[in-house]
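A short reminder: the numbers here are calculations on the coordinates, not readings from a lab. Being a predicted model, the structure only gives us computed values, none of them experimental. Cβ atoms are built from the backbone, for glycine too; each structure is taken alone.
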Structure 1
């Protein structure tokens with residue numbers, strides 16, 4: 001095994017930094033290294049503007065975003081032992097495509113899969129990471145099929161793009177159910193791991209997107225973990241927040 005090649009370890013201002021890129025024995029080490037890389041990048045961003053006067057609005061925003069990211073990364077670092085209290089030993093790992101959206105899946109005219117592309121930053125990850133919903137099924141839930149009659153049409157009679165967006169959400173929601181049902185039937189062990197490790201994937205989401213300013217629900221999730229008791233699923237927080245965008 002050698003250093004990991006995922007983008008968080010070489011993207012931005014840390015591409016030449018001397019940071020821990022693995023190999024890692026377990027999830028705890030992997031997450032700690034990712035968060036330290038995030039902190040290092042945020043620090044470099046703030047240092048870039050240090051001592052410079054007459055900063056414009058974009059520079060001030062970049063500094064504020066970096067400071068916010070640093071704070072969240074530090075907060076998540078302190079949660080590692082709470083999320084992974086027993087992950088001190090080496091874990092089972094698997095090759096995992098972490099960018100498996102619809103545009104990276106090639107199909108023929110009959111709908112048969114002919115290839116999967118975009119493998120350049122694929123890594124070996126803990127087994128629980130691979131036992132989650134694939135990216136092409138990650139969409140806001142919509143349980144009712146949209147009614148075409150309720151959507152506006154333009155002067156040419158074309159239906160609103162919002163209809164197709166809602167239709168995609170509905171179809172993805174139903175396909176997600178089919179996917180989980182098939183995994184339960186073909187590989188019960190996968191489904192068992194999926195059900196038992198949701199909190200690990202929630203933490204993974206928080207680490208991956210802690211530098212995205214609009215995802216304020218990551219802070220809410222961290223607060224719930226710190227408080228103990230019931231912790232909401234990250235998906236529920238994501239989609240509750242997404243409803244405000246429509």
Structure 2
């Protein structure tokens with residue numbers, strides 16, 4: 001597993017303890033603290049593994065956090081390299097294996113589709129537009145797809161994963177608790193989300209069911225608008241949602257990354 005020390009990786013390993021894991025991490029010492037489980041081996045480089053013949057599955061979750069920093073040119077390159085290069089390395093090793101892993105579960109995101117407004121999207125939908133997030137996901141999937149003839153390939157087109165202590169929801173909660181919550185711009189854009197428990201259980205279902213292959217949208221069946229989500233979060237936290245975050249403010253803060261919100 002790559003990205004095993006990230007939130008999704010940690011939760012997956014902690015939940016599905018019946019498996020044995022080898023986790024790739026750039027910081028083995030920190031990884032051993034994060035993942036103290038007896039069924040986890042930590043490595044710092046793929047070169048520590050002679051080949052992939054002894055593995056049943058590869059789960060590829062590695063990647064620079066997508067909206068933690070403003071999308072400068074250098075940050076966009078880090079986002080690309082952190083996904084594309086490790087996927088290339090995994091693909092090469094699968095291609096060179098005499099007995100390759102039975103499944104390659106590889107990350108992607110719903111950014112693959114681009115901005116398609118209120119159109120209904122399925123896994124059969126094509127990409128639209130030239131946004132950075134779209135080009136990022138298309139190339140990421142293209143790299144992983146090079147081993148579709150060697151192993152069962154599953155692509156995880158993931159929406160916004162919701163957990164109060166992680167990611168987007170964690171960043172929203174404080175301003176809402178302070179009474180500063182509100183819509184982003186006009187609130188009409190759609191918000192495709194998935195609860196973190198649904199995410200890891202869906203991953204496990206895809207992992208163990210041999211009939212599952214290809215791309216899967218890792219989102220709840222019904223996306224909501226930003227305005228609907230804002231209203232729901234305000235009700236849960238018993239706080240007003242009177243403020244509006246202007247689109248230009250997000251653009252100044254996140255650059256092109258504002259397109260994801």
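Listed values, structure above:
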{"quantity": "Origin of the derived value 0.65 (FRET efficiency 1/(1 + (r/R0)^6) of positions 179 and 203 (r between Cβ atoms, R0 = 25 Å, to 0.05); candidates 1, 2)", "calculated": "1"}
{"quantity": "Label whose coordinates, when volume of the Cα convex hull per residue in Å³, for residues 75-210 alone is calculated, return 141 (choices 1, 2)", "calculated": "2"}
{"quantity": "Distance in nm of label points 7 Å out along Cα→Cβ at positions 67 and 83 - structure with the largest value, from 1, 2", "calculated": "1"}
{"quantity": "Entry that produces -11500 once helix-only ellipticity at 222 nm (-39500 (n - 2.57) for each DSSP H run of 4 or more, over all residues; to 500) is calculated, selected from 1, 2", "calculated": "2"}
{"quantity": "Which of 1, 2 yields -0.50, -1.46 [log10 I(q)/I(0) by the Debye sum over Cα atoms at q = 0.09, 0.17 Å⁻¹, calculated]", "calculated": "1"}
{"quantity": "Structure from which 0.85 was derived, FRET efficiency 1/(1 + (r/R0)^6) of positions 131 and 163 (r between Cβ atoms, R0 = 35 Å, to 0.05), options 1, 2", "calculated": "2"}
